[in-house]
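Values in this text are rule-based calculations from the coordinates and carry no lab data. These numbers come from a predicted model, not from an experiment. Cβ atoms are built from the backbone, for glycine too; each structure is taken alone.
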Structure P
Amino acid sequence: MGNMQTFYRGALLGMAVGDAMGNTVDNKTLAEICEDYGPNGLLGYDLVNGYADVTSYTQVAAFCANGLLLGMTRGQMQGKMAPLVRYVNLALREWSRSQHYSAPERTFCWLSGQPELKRRHCMDTRMLDALNRPTQGTMEEPTNRSNHPGGLTEAVAVVLAVSGLNLQQPEIDRLAAESVALTHGDPEAFLSAATLAHGLSLVLRSPDLTETQIVLETMDAVQLQFGREYAQTTHIWELLQMALTLADSDTISPREAMEQLRCVSAPEVLAGALYACLTCHGDFDTAMITAVNHSGRSAAVGAITGALLGAKLGEEALPEFYLDCLEPTETLRELAVDLAQGCPMERTSLLFDGDWDRKYRYAGS
């Protein structure tokens, strides 16, 4: 797994870069962005006090990963484990309390000790409302009908966390959907997460596939698994096809394309991220500029674009100036290494890892 660490770091750090860059212009139209930053739009971070802050898109992905590692460590060390989505719920609820300034009675996630991943930058207040309810939402019994992309990045965490569990791909896609359904009850939201999980898995597992091959294989699989129950898979497929068509056009500019894709709902954000990846020709900086300069949810599109491209190209492809002033860079690097490595201890082994023990068995207080 050592050689995979660069792609894991690329995914988490790329996600954070896109999130932080897009956050600056998230609530602005394209016209307002050009008015504020010139005719070419935003071309890099707009720093506050020298640092680039991430929002809840990065925060929830990191906490989701933390929760999954907690559950998997429990399974390896104690031989018993609740359904993985419960650990996601535990971690997200812990994160949500930090957004309300209410300290939890007990903490389970070591990330709760990292202030840069708890700042009050929630991009989706309905997500906080859902996490404050006594019962968790499910795909079958949703708590709301939100198709906001606020939970979409959890799919990134799911793919990176469960690689060592030998799960079948449909199980990974289902877990991503279940994780997002905790807070977002519209099938468009949780099926977009399943779609992202499948596509990202292919990026990591089959680097020789083209982006178009990945999209076609992904939608075939998602429609096969979920299509009979959820007609929304057809709408997601139509949006991704639209992104493919726009990317092939010589007459439509990236800005026109992103405006056509809207980039507001979860599947539209996914389509916008796909377009940015398809048209950047492997250049991370170009992808970021496309991903954030539009009238939609810039931080969400930036985060998903960064995760996909970072996973494909590795950390080395991320320009250093993006990482130097990104506040949680070292924390995310550490989390990425843990995700790539997996729990090094087992019940029957004499091997002991004090750092892992501290973070994923006794992080709570």
Structure Q
Amino acid sequence: MSSPKRVGILTFHRCINYGSYWQARCLAEGLRARGHDAVLLDHHSRRINLAEWRVALHPIPDAPPASHRSAYVQKARKFFEAFDRLPLSQPFPLLEPEQSEACDVVLVGSDEVWNLRHPWYGGKGIFYGDGLNAGLLASYAASFGNQSASGGLEGYWSSRLKRFDAISVRDQNSQSLVAEATGRTPPLVLDPCLQFAHLIPKVPPLPEREPYALVYGHGFPEWLQQSMRQWANNQGVQLLSIGYENAWADEQLIGAGPMEFAAIVAGARAVVTNFFHGCVFALVNGKPFVTAPSDYRFNKVRDLVGALGAERHMVSPETTGTQFQSILNDVLDPQIGHTIAAMRIQSDSYLDHVLA
């Protein structure tokens, strides 16, 4: 066991997004369970806060109906309460990283922290290590998101990645970008929610309800909506949409907070999602799932299912009704669990090295 370290985690920990919240919490609590004094570096920006809140209250292109506006407000308030319970450092301005507290180790990631195309965090040097008071600078499960490896990385940003003492990433696209930029191929590690799945609280079961499949995301293509409705009707299963409005679902649970999200996924019969962490939470709970990621999330989802041997769960307009039935009615392939277990060992080894 290494000596306890003061570890600062630099990520998007105040996004009103279930995946962002849980990956930040799981990494912090996972490192604390290892005996380290881990905190989330609590950066602030009024401009980014306003952008985040605006999207949280209006997350889809069409204005939400009046009946749903209060639910989006309720969801945001539950996130604010959850943020306050996270292990946080002293707050500091995002654009003044030199004011962040000194740490033995700073871990940048998880999430798409290196995505220069991110609508409000893109191009912020702090996520490339600028100004941080770190004895050792490393990343854990960092990602470039929808920034494709085919475009490469400008020398300015490559030089900053070269300053890192250790780098790990969570997807092949990011692995390719780092390898080209630094000449070092970083290891692939698990998203914190998969790495530290045992730390996600076993919440009380939901009140008794009819069997349901969870709908998580928005902007689903028409063909996927129709395929899911056909499957649900055939199976006598309700479609429950969480966090976002999906009019084609039977029930809208827009105002759910992070803890409710964990409980609802755990109780679902299956999951349909176009979000990265929708797939992750389905895997955490051993739930059958289908995904058709949007362009923005394509890299992350494609590389996740590819790394785990779960490609059949990424569906397309050519996926037949029979194939949908098979994917959503069968238990997950045991080999997926074996692959996750092997990657968990690899991820542990990386953390052992960084925190030694």
Review point. Thinking of P, Q, which structure, once relative contact order in percent (Cα under 8 Å, 6 or more apart) is computed, gives back 32?
Key: P
Review point. The value 27.5 for mean count of other Cβ atoms within 10 Å over residues 293-300 was derived from one model only; which of P, Q is it?
Key: P
Study note, to complete from the structure: Matching 4.3 (distance in nm of label points 7 Å out along Cα→Cβ at positions 141 and 317, computed) against labels P, Q points to structure P
Check your understanding: Given structures P, Q, which gives the highest value for percent of Cα pairs over 34 Å apart?
Key -> Q
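One of P, Q was used to compute helix-only ellipticity at 222 nm (-39500 (n - 2.57) for each DSSP H run of 4 or more, over all residues; to 500), and the answer was -19000. Which one was it?
Derived from P, not from the others.
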Point to revise | Structure from which 1.00 was derived, FRET efficiency 1/(1 + (r/R0)^6) of positions 53 and 333 (r between Cβ atoms, R0 = 41 Å, to 0.05), options P, Q | key: P
